[in-house]
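For reference, the structures are reproduced in the following blocks.
Read the figures in this text as sums done on the coordinates, not as results from a lab. Predicted model, so just to flag it, every value in this text is computed and none were measured. Cβ atoms are built from the backbone, for glycine too; each structure is taken alone.
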Structure 1
Amino acid sequence: MKELTITNETGRLDKVLADAFPEFTRSQIKKLLTAQKVMVNQQQTKARYAVKPGDVITLEEPEVIEIKMEPEDMPLDIVYEDDDVLVVNKPQGMVVHPAPGHPNHTLVNGLLAHTTLAQFNEDMRPGIVHRIDKDTSGLLMVAKSPRAYYALTEQLREKTNVREYVALVHGRMKYDQGTINAPIGRNPKERKEQAVVANGRPAVTHYEVLKRYRNYTLVKCILETGRTHQIRVHLKYIGHPLVGDPLYGPRKTIAGAGQFLHAGKLGFKHPGTDEELIFEKEMPEIFQRTLQRLDKEDAIQ
């Protein structure tokens, strides 16, 4: 049981709870309210209740559901593999590792059925040294051995990896290339989102225009840092949100299976041999078909 005494906060009950208890997701708070597990001044109330100074809010904590990592046999697009590392092309729509809301059917579940991954304690992300979003496709490097895990993590920290993406954005970009250097942190107005904020963590994205259409632009993005949703947030920040982005893009957009963002090129130094390895993978079919359609329907005359 948690208790909160309001001093000067006001607003809808569900929003006040979200701000006061960041360890709960909005969906968890909604479920608690629906299940009448929240009391205000010892009385049950609804999400739209207007909180007043002096209110005493109590809520029962949601049940903790244990997540077990189970190997799952599934098709995987393995681009490279040896005893230390593995490079896989993650399809759009697949979550990288188990987490609340996604306990199974993740890339890690599939990899565990395929091979042994570097794992420490009860970590739910064995072998994972970097991630891409569920609705982003493309290349990931995965550590199979402890030495690979530490070596690849160090390369990410030292910014010596190659991570290039192809993105389709709204609007015709003015400049052929540029750098977006803007700190990223949690959006104070929307907990599910990241945003450019003054007290955020340093984030740098380089971009280069590959092709312009009348209403869209195809760009290459090169990550210098790897913040959550970095490319999506940075491109929105400069006025060119990703096409199909359900979180940061406009509602009126090209239909697809999420944002048109593909991690097409990945490079790193092999942790055992020091050999420089570079891998490339073409964008998924839906991305290619969309560009072919834009070539016909939105080409600059």
Structure 2
Amino acid sequence: MKVLVTGGAGYLGSVLCEHLLKAEYEVTVIDNLLYQQHSLFHLCANPKFEFVCGDARNKELMRSNIKDTDVIIPLAAIVGAPACDRDPCLAKSVNLEAIQLLLKMRSPTQLIIFPTTNSGYGTQSGESFCTEDTPLEPISLYGKTKVQAEQELLNAPNVVTLRLATVFGMSARMRLDLLVNNFVYQAFISGYLVIFEKDFKRNFIHIRDVAECMVHCMKNSSQMVGRPYNAGLDSANISKEELAKLIQAHIPNFYVHYASIGSDPDKRNYIVSNQRLREAGFQAHRSLDEGILELLKGFRMMGRLHLGNV
């Protein structure tokens, strides 16, 4: 089978492509290398890997690469509320209009696996589980573009969508803005952290569990298409304060100050049920403790970096 991954040189794609090749798929990545990243260099020797430097919004480029593809995984996106707010037109173009273009070009026989965000659940209370049937109430432009893209995809045939929990773990194209990655980096580099909304809860998932989940969706698509799935770690529905304490267990001198000022632009405060995904045969298993140790190992290699450039 042939798999096309847009944005495949990014944080998730850099890990996903390894897993796809290991599973013996032929993989083509389309990426505009916006950040001049070299995260796929190690795959170039694999004859089943191909790379195209280009933009997922380019109609002719996409048409020529979609035609012989069995599975399409659109990862190209402007990710996160702050990044989308900096350039709303770009965010809408990449996060929504590129998906609309993809839907017009692909054949109904081609499978699409689309990762979206569980921040679409909006202002939930943090007291009860969000299931896939919980109404979507996105607040930020990021959440709104991803939710609309998901809805349009699910109205089309042969689509699986994954509402990802907050991802953590090392990647060749590292992101330090993700909550676990950021908290561990701050603990490692600075030794202190200021946390607002300490009781707000989120669900988390390791980046390699996400990659394995996508492979699972490909192999079991006939039973899974047409539905969204929450993808997270069941044991990792925890608050920011609880996460900080997990990190303190590995870095005892890590000082945390809890502030009364500050707010999450997506107002994320909810716990998420991953039961539907378990019933479909997949369960995330890499723990936050494992992820923290992995991140500390990686940060010893990275040294001190400027957060704005990562």
Mean count of other Cβ atoms within 10 Å over residues 180-187 - highest-scoring structure of 1, 2: 2
Percent of Cα pairs over 35 Å apart - structure with the largest value, from 1, 2: 1
Read-out mean count of other Cβ atoms within 10 Å over residues 196-203, computed value 14.1, structure in 1, 2: 1
Computed 2.7 for distance in nm of label points 7 Å out along Cα→Cβ at positions 20 and 188 - originating structure among 1, 2: 2
For Kirkwood radius over Cα pairs in Å, for residues 44-99 alone computed as 13.0, the structure of 1, 2 it came from: 2
Structure with the greatest value (metric relative contact order in percent (Cα under 8 Å, 6 or more apart), set 1, 2): 2
Read-out mean projected area of the Cα convex hull in nm², for residues 156-267 alone, computed value 7.2, structure in 1, 2: 1
Origin of the derived value -10000 (helix-only ellipticity at 222 nm (-39500 (n - 2.57) for each DSSP H run of 4 or more, over all residues; to 500); candidates 1, 2): 2
Distance in nm of label points 7 Å out along Cα→Cβ at positions 28 and 236 - structure with the largest value, from 1, 2: 2
